[in-house]
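Before anything else, here is the set of structures, which you'll find just below.
Since every read-out is calculated from the coordinates, none of them should be taken as a lab result. All values derive from a computational prediction rather than experimental measurement. Cβ atoms are built from the backbone, for glycine too; each structure is taken alone.
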Structure I
Amino acid sequence: MSKHENKKRSSFSGKLGFVLSAAGASVGLGNIWRFPYLAAKYGGGIFLLIYIILALTFGYSMIVAETSIGRMTGKSPVGAFHSFGKAKWLSFGGWINAIIPILIVPYYSVIGGWVIKYLFEYMTGHAGTVAADGYFSSFISSGAATEICFLIFVFITLAIIFAGVRNGIERVSKFMMPVLVVLSVIIAVYSVSRPGAMAGVKYFLIPNVENFSWMTVVSAMGQMFYSLSIAMGILITFGSYMKKDVSIEGSTKNVEIFDTAIAIMAGLMIIPAVFAFSGGDPDALQAGPALMFITLPKVFANMGFGTAAGILFFLLVLFAAVTSSIALTESAVSTFEDELGWNRKKATLVLAAIMVSLGSLSCLGYGPLANVTIIGMQFLDFFDFLSNSVLMPIAALATCILILRAVGLGRLAAEVEISSEFKRKKLFNFVIKYIAPAFLIVILISSVLSVLGIIKM
């Protein structure tokens, strides 16, 4: 049992509240910023096919596992792991799941600040300015401007968290997620209707075996992690707010569908537009993280409706970024409340201090602190590598070991079956026992070897 037991734990109002909040956690910059450039880089349709297969097997199993542990224990990650014993490895597993969101949300908020800046520029009629060569690099290296935008994003996130689970997270997610879907459909339809865009649609949707490589699998695996909010403590925390009569399997299926649909939509928004703009130039598709902030504004500028397209797109990205940042923040706040016995106000304020201090390092890492690097990386890149490529596979591995050694597959299945039939039980058991541990070790090793320059991803 946790040292500090909450007398009355917050909860979602029902299935819709959980699904939209969990989908909000999943649908973020990972889908709209990260997924399209990885799909473009690693083979288009073949990447998409592998991603969907992984999401429906590996991703599904991890979402069910984490949500069930959260609901079974009624606690955030540290308390959840501690519920099954006092062993040191259990404590390690709980804390590593709890620390990840604390590390991610500061640099995530920096990128959220960049989105705010671009949205502001489009809304004030400066579509040509943001499309100019060198605009993005001069903005992120400016120092003061990036810091202000970052602080605005932090303030928005913390204001929602402060309001609580139902009044804050659930209410915002119920509003933002449907709007996000509508915006993404509008932009995707506009993008695929551009002259020359159909070649991009074919590249993205039709698998070509010739584009397959082992790195396609590794990248799709890493993206699925990032995209579905696995191993961030979020799903354990949200599971602890889930009522016993809400179907875990049904909710998971809805989150899977929602997340994958938005990722496909993001691909259709971005890849065909870039194809149309560049004439199918592979270098334009290989722009990587810069695709959203450098290549897309150029695309919008050449569309004719550049300002409107830019406003819609960056509004969509902002909504997605906010829903994910509140999920990450909530996970961290919940840990402080449960493990340290703090009230919500104190927990939120302490996290605010952490977000501002670590986020400022990432923010200024491309400007005044550009000469300061960790293992050759800027602060933002280092925090991204540490959390996504090192800690998250370890955290997910700890969850698999927890189920196999402490909880037991039968007990976990019983938790799922409280509210519904466990239709994919055999698949779940097979993935957790054999597939997930092997995959996680592969992700971890390949990511570290890539940073060390031993393999090229």
Structure II
Amino acid sequence: MKKLFLILILCFVSLNTFSQASEEDINALSIFSEYVKAKNYDAAFESWMELRLRSPKFNSAIYVYGERILKYKIKNSSTEEKILFIKDLLKLWEEKREHFPKKTPLGDILAKSAQLEYDYMKDLGISNSDVYSSFDKAYVEDVSSFNNPKNLYTYFQLAVKLYDENQKTAADLFTKYDEISEKIENEIKNYTNRVNKFISSEDEEVVLSSKDERRIKSYNSFLKAYDQISKGMEKTIGDRGNCENLIPLYQNSFDENLNDTKWLDRAMNRLFNKDCAQSELFVKIVQQKNILEPSATTAYYLGTIKDKEGSSSEALKYYNQAIDLEMDSYEKAKILFKIATSFRKNGSFSKARSYYLQALSYNPSMGRSYLAIAKMYSDSAKNCGDDNFSQRAVYWLASKEAMKASRVDGTLIKAAIKSSNNYKAKAPQKSEIFSSGREGEVINISCWIGRSVKVPNL
């Protein structure tokens, strides 16, 4: 067994080093690797450190396993020793970047270092401002690999703390909020597009390999993490980002940013997302942005403005314009979802469903569209159906629609199943089905729904 392990180590070495491997280095790697795998980090430390100092370019495992060893040492050492191990871990990441740059993206390693500083601020005797600067360096120097959800959230939290300590202005805070939000949205788009490659239509069943299932699970875990930190950021900013604060801020900056399309874009998005779209400022910003740079987003916002004015035909014109202008499938689905939601809020359920289904055609994993349709079915139950039984049968339809969300969106599984069960509980139960004698009957749902549902067999 040990011989086989050494053979595997040799193969690994041949792929990970350009220098001639010595027997001493191979043996050292073998020894501390076995100790690390057994989680005996104290035993691994000496041989690992010797190899690290003697042959730092020998193999990337020095740094992969070394990180585990030092993290263990940090957690299980006295204060003085802990500080030394923290500093050594920071040094180790620098060494990995130096010797294995292709395996060590700059933004990622700088963000990891900043997170470690944040986690042990008291031990290191550093301030919020110091750690924020470390995160900012990672963001500025290589934002493309600054992807870790936890790191992004910590970065934002520090921006809020510095604002509360009067070290950052409101403009600074909201600029950073927008930057990080855009970064998160890009990551969500990236992982959503990856998931969509594996989503089949309702009429098509695709058998996934275990490898593909693992990939989807990984993608969904990232999507869930990004969704959580996005909500966390919104909660953290709280009243600091309400209309009372945002409108004066953007009003005072409007004239100087009149021709800054990025500023206009971020301002109108922020005002809209914080329910400040009723303000004159929002209208002014949207109109100015549309003059300088017409887009799908400005067309959609112009549609919402017309909707609020009661000009539904004009609103629909702008909505359709927004759809035509957007070429990216993910972004088109977002716009279609927003349009659908606008119609839903106005009580135009049939139109809303049409747009939700269009959104799904461009983003098949947009499970919230199914949940929205299910909610409309549920809200319409009392108005659709010839009798009480038929009306309550609508809930089976709603339950079925909610379950679709759980199948396409891994981040909504729990919420979708809960919704589905709640709807099912409102539908006729077994005793009612038995007494009605309608087991297996297909019920045609009237009104705007225009769907049919089969009464379950007992």
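Summary of values
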quantity	calculated
Given 0.65 for FRET efficiency 1/(1 + (r/R0)^6) of positions 144 and 224 (r between Cβ atoms, R0 = 41 Å, to 0.05), calculated: source structure among I, II	I
Among I, II, which structure scores highest (criterion: relative contact order in percent (Cα under 8 Å, 6 or more apart))	I
Structure (I, II) behind the derived value -24000 of helix-only ellipticity at 222 nm (-39500 (n - 2.57) for each DSSP H run of 4 or more, over all residues; to 500)	II
Identity of the structure behind 83, 66, 39 (criterion: Cα extents along the principal axes in Å, calculated), options I, II	II
